[in-house]
Structure formats: C-alpha cells, structure tokens
Structure I
Amino acid sequence: MDSFDHLATAARAYQAQLPSRRVFPSPEAIAALSTLPASLPETGLPLEHILALLANTVAPATVLTTSGRYFGFVTGGSLPAALAANQLAAVWDQNAALRIMSPAAVELESVALRWIADFLHLPPTSLGAFVSGATMANFTAMAAARHALLAAQGHDVESLGLFAAPPFPVLVGEQAHVSVFKALAMLGLGRDRVIRVPSDSQGRMRPDAFPSLSQPALVCLQAGNVNTGALDSPELIPLAKQSNSWVHVDGAFGLWSPNANYAAADSWATDGHKWLNVPYDSGIVFVRDPQALSGAMTLTASYLDPGAEIEPMQRAPESSRRARGIDTWAALLSLGRTGLSEMIERCCRHARHFASVLALHNVEILNEVSLNQVLAALPSDQQTLAWLQAVQAEGECWLGSTIWSGRRALRISVSSWATTDQDVERSLASLIRHLPAK
C-alpha cells in the first residue's frame, strides 16, 4: 500500500465518523495528544507509522468543523469539489506567485477572481488577489488606500514610510471587527486614533451619526457584523465620497449576502473559507484602482521580469504561497451561480429556524436574524453560560458565546454547506434538552 492508499483510507475513515462523532473532541482524545513523540527522533519514522499516528491519535482530537453541526465562529466546511481540488493542488505543489512559476494556478485564480467579482457585483475592472484570510485582505486593501490617500498629497509612503507623512482620518463603526484594528495597527495607522462612528442596536454604523469630513479619509464599512450579521448601509458610501474619501468594505462573510450592495466602494475584503466553503486558508481582496493595489504591493528584483501583467505577488503581501485559487475555482464550478445563492439562502433559513424554535422555548433572541447569525440568551448570564457548557459537554453540536449589549449570549453561526435540516433539528434537540428547568 503506497502513501496515497494510506491517505485515502484515513480520509474515508474520518469522513465516515462525521454523523456519529462528537463535534468537539472528548477530553480523552485531547489527552492522548500527549502520547505523541515529545522529542525529535534520531532517525526518521516510516511514512506508514507517521500516517498511523495522524489517523489514530491526532484525528480524534480534531474539531469537526466540516460537520453540519458545527456552528462556532463563522466557519464554513469544505465542499467536496473544493476539498478534492485542494488535495490535488497539494500533490501538484504549485507556487502561485508568478504566472511563469505556474501558468495553470494563475489562470485558474484569474478566472475564479473574475467569477467572484461578478457574483458580488463588483466593478469588473477591479484588481483581485488571494491572501490567507480576511485579516490580510483588510490589510492589503487598506494598504492600497494608504498608498492612494498619501499619493494624492504628494507623499510616497512605500519609499518614505510614514515619517513626516501627512495625516488623514480613519473612520470605523463602533462595532468594527477586530481584524480591522489589527490591520490598521500593522499599517502604522493606529488602533486608537480612529474616529468611531456610533452604531445602532444591531451594530450598524448610524448614517445620522456619520461625521462631516473636511478632507479625504479612509472609511471602513462592515458587511456582516460578526455577532448579529447586520450590514452597514450602502448609503454611507456617497456620504464618504463627498470628501473624496476611500471606502473600504470588511465583508468577510456578509459580502456574499444577496442584500449586500457595495459596488460604489473602493475596496472589498472577504473570505473563501467562510461562505464559499473552501478549505483553509483562503481570503480574497479586490481594489477598484489596480494601480493603487500594485503601487502598495509591487516588489522588484533583478531576477524578476516586470512584464505587462500585474502578477499575483504584486497584488498581495505574500510572494511564495500555495495556489489557493484552485480550490475556489473548483468550488464555484461545482455550485454555479444558482447553487452558490441557494447555499447562502439555506444557511440563512437554518438560522431563522434556530431563532424561531428557541423563541418558542422562552429563549430571548437578541438580534434581528437577517443573515446567518443568531444570538440566544437566558434571563441571566450565569444561566446562559451554564446552558452553553452543558450543550458543549454533550458534543452533539458546537457553538460559542459572545457578549452583546452587555449580556452573555450563545452565538450560532450557520455557515456550512453540509448543514441539513436534520442537523439543525439534532442541534435544537440538544439545545432544548439542556435548557434549565423552570
């Protein structure tokens, strides 16, 4: 039996466990990880031994994020076509930095980016890139914004840095995602010098509280609040454009919503490993002005032929990287426009069902369930936390918690293509079973 046979056997065994195994690993499975080799062996182990360790000791301690009953964070599963393409791409081991390094990988990425831009109703002339996730997508887009805003004032930030650079305002919503602040910190724009625009009860930036800007700024909108799923209003874009500001949309999952309408923005960040359901890791960034993106990301060297095309490594922070777009190309090809729309709507329908059934059992739903996020709470934080711990301990499904409007809540994120009506009912049964007795 060669390595591929061993791999196929282990993969089939893992997949077969999905319907019956705990979604979160048992304490015993986690404890067994300590039996793995603690020090580097003097001589290497046979491949069969390594695969056996992975299959028998490591696999039982994994979290079944590919299960239809995983609702923690905003984590998609892996579509069969995307998973198969991912494995084949790993065998090919392509570096998607330059077309000359992998014509196939760059071509599939180019096609996938074009398809995504079309599905999201983004300008077809936008320049896109694959990165590791929404944090790096936000970083990349806002680097392009920094380039453009400072170039308009005569400052070359890539050459001179931020030393003596003219300042510009940065506006974010009160409920902006932490990845936005991390990206701002890495860009030298600061976490704390931002102007925070007040939000409404769902975490949407309030248009009536949007400040009047006297100079161009970087304005960060949010498509999909990580707790409520709410989308900032597209009406904020023309307000920002009155001052020639750059509008960026952090749309890790909400940009895929049929209600998203942000074509007038300047840049967009989203994830493939959330609602597109491709394997980790896969982030996607688009920038309306190709020169702003390439200006922020271009690198040169004597051995690099500049060429006429803006290469993948000149669109993103990474140079060498795996060919992420192959997974995405396969996922999109397997779903088609109709299938992708149906998958998103199905997740939203499941979320609404979670909310309606829990409400019938006197559970308070803290958000307007307008997308795939549900916040459920009991009268006291202590009751909510005990409820969560009981559900997690049983292992039938897995979901996390959050603090919203000062209250502890269970956060149910429905993001996986694999979630069926039966998965939802099994999970609801567990949630209801562990409600405190009246």
Structure II
Amino acid sequence: MWWLLVLGALPTQVDFKSETATFSAAHEVALDEGRLWWRARGTQAWALLPPDGLPAPRGRLEALKELVADLPLAPAVFVRPNRLVRLAADGDNLLAVGDNGVAYYTKLSTLEWVDVWGPTGLKAPLRIDEGVLGFAMSHRKIPYEDLDGNPHPVTAGVTTVYALLEQGRRLAYADPWLPAGWTRFLCLPERNTFVAASLSASASTMFVMDASGRSFTRLADFDTVGDDPALPYSWTRARRRGAAAVVRTLPGEDWKAQPKIPGPHSTLLTITQTGARNADRELRVEGDKGTWKKQLTETSWRFEATGAPRRGPLATGDAPKQAAREATWVSDAEVMGAKVSLEGFDPDCSPATLVLQSAKGALRIPLHFHGGLEFERAERDLRGALLLPKRGDRALQALRVVAGGSDVLEVELDVTNTSLVLKHVPGLEWRFSKK
C-alpha cells in the first residue's frame, strides 16, 4: 500500500525536464511535498534520496567544520533546508533549491552535497530565488568542436548553471570555477532582443523558446566562449594538428534558429545529449497529447502521440521583443586622421563594430569579445580582438603595425555604464563615451 501511495503522488514517466521532475544520465528525480525522490531510469519504484530526501553533509570534512565553527574565519557549517522547491539535473549533476533560496549541488553518483559554490577561498552560497525565472543544469563530459572543427576533450567535466533573469530578458551563467552569483552574461538570441519564456540545457547546449514558440539553440560555457584563463585560445582561423591542437578557435558558437513547429505546442521543452559531438542533442517540445521531437540539426519536427494532457502554457501570439541594449560609443581618438567610434556595442553581445571614419569613407572592423578575468558591480573587464580586414587605407595599416603585422589585434575593454576604454598594451588606448 505504501508504494501505491508513493506512485500516486509522483510521476509515472519523466520525458521532460521541469523544476519539479527531471532526469540525469542514469536517474530520474522528482519533488513531492518538499522532499526529493529518485529512481534509476527504466525502473518504476521511487525511493527517497538518502538520507531523508533533503541535502545532507557527508564525510570527515563536515565534522571538522563543526569542530572549528567558533574559530575566526572558520568555514561555514552546512545548513540543511527545511524543504526543496526547485530542481535541475543533467549528466551526473543535480541542483536542488531549498526554501531558503540556496542552491544545493551534488553528483548523483556520490551524493556528496555542497551548499556553497565557487573556487577555494571564494566559496559562497549560489542563490536561486524569485528573481530567477528559470534555470538549467548542464554537465558536459564530452569534447566540443570549435569554429574550425577542432575537437577539444574534457578532463574533469564542465558544470554550468544557466539562469533566466529579469523575466527572461537576461541570460547569465555560473560555473564552479567562478565566484557564486550571476555575474557572467550571455547574449540572448537576436542581439538580446529575444525574451525567453523557457530554458533547458544539456552538455553545454542551451535550448530557449519565447512565448510565441520561436526557439533557438547554442553551445556555450566557460570554456567554449573563451572565458577560462587557463586554456589557450586564438582568434586566427586554423585546422590544428599536433601540439597546436590544444588551441581553441574563437569566437564560440552563436545562436541557431530552430524550425517552426508545425502544430500546437506549449513552451515546455527539453534538450538531452545523445552522443559525443556538438550535433548530438535531441530537442523535445510538449505538444497536444504528444511530443514534438527532432535532432539538433534536423530541419523538421516529428510528432509522437502519447495521449498525455498538456501541462505547459500554450505557445501562441506574436513574438515578444525587448529593446536592444546596444549603443554607439564615440571617441576623440583618431588613427591617421580617421575618427574612431564603436557601433552596436552591448557588453553581453559580441561582436560590435569599430568604425574608422575618414574623408575617403568608413572602414568597419569587427570587434569580438568575451568575459575577462574580473567582474565588479561598476565595471566589466572584457577581452577580445579586432579582426583586421586584408585591405584598407593608412589607418588600417597603422593598426596592423600595432598588431605586429598580424590580422588580429588583441584588446582589453574596461566598461561602465558611462565609459569604455579599449586598449592594447603597448601602443593603444582609446576612451569612449556613450553617444
């Protein structure tokens, strides 16, 4: 009788990832009355996740923390939540959010829970509260192919949590190697004018949809976008072999529009890894008594009838839009008599365009960038490169001299709400103000 009651309260099937029932590579997990239940995929019986359906500390480290809790600068003792309210899982990773707004993280293979996030010395709780419209856990243990098709293996796995902020108008990510908090941002589709209603992720590939049903996918994480200072990157296009194979080509992948679903559907969606290449992902969207499915790169959807009633909100109406954040920035700087300006700059959205305006016309140079090594509330530190065209006037020749004869001029950008400094040391520092 006990198992019958449990099966009546928990889902009989978990085909979609939601914040109350989801799945990893080997398990399905679900919430019931604030407790976490699990089962191996392919089985039917649910059991409370040990020890009692709530995150709990394990091991001698936690016992040591309790012994030294009264000492100055002692690490904080693990604080268990009273109940769990939201879930996300992928690969071997599980993130459970307590009623205190704290994210608790574990590997399902070990159940070693942690209630803090970030590198040693900077650990703090990662908060997922009412300001987070939706979030998705990702665990990538497979290689990815960069822009030139160079494969880059993973040694320890890449864990990422993606979050929709500002009612779907901002996309941020957190990585265990970064301080806790939503301080790293990714551009939403269509240059941040897209408003996301739902989000799913698997193996570093995001799947987003707006309220009208338009959807996009993108592979992006701390490693692939160029943010990891421990990895070698290059803005020079090349198919690399031998010792050079470790170098990753930038920029990373951009958003790809997915085809329109040819039938009624909700905004409940899921992406799941199916193989070891970038394209090996399956997309699922809840339909009317069934599921719309396709592989990532397929050009059409297929419908599989299930008879299940729709749970998510119906995707319908016009596509919502938000105003672009990008702006034009002007400078007093000149290069060989050409005035310098920056068009289409949004610190979340690479690239922008550097314009050198002379009497002979305008030379437009792509400026690609990504997150730098630091982030403060008042300032963003970005790194990137001007990709110099092959032909141009004296102004272009001068920039190529600064770049040491290369077609790539690597730069740093210090950005606040009212100022922007673009610099290459030595030899170049331009100051801009918003037009």
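Taking relative contact order in percent (Cα under 8 Å, 6 or more apart) as the criterion, the highest value among I, II goes to I. Here mean count of other Cβ atoms within 10 Å over residues 150-157 was calculated and came to 12.4; which of the structures I, II was it taken from? The structure behind it is II. Structures I, II were compared on percent of Cα pairs over 25 Å apart, for residues 294-397 alone, and the highest value belongs to I. Determine which structure produced the value 15.3 for Kirkwood radius over Cα pairs in Å, for residues 102-197 alone, calculated from the coordinates; the candidates are I, II. Source structure for this number: I. Suppose you compute helix-only ellipticity at 222 nm (-39500 (n - 2.57) for each DSSP H run of 4 or more, over all residues; to 500) for every structure in I, II: which one lands on -1500? The correct label is II.
No value in this document is a laboratory result; all are computed from the given coordinates. Keep in mind that what you see is a predicted model, and the values were worked out from it rather than measured. Cβ atoms are built from the backbone, for glycine too; each structure is taken alone.
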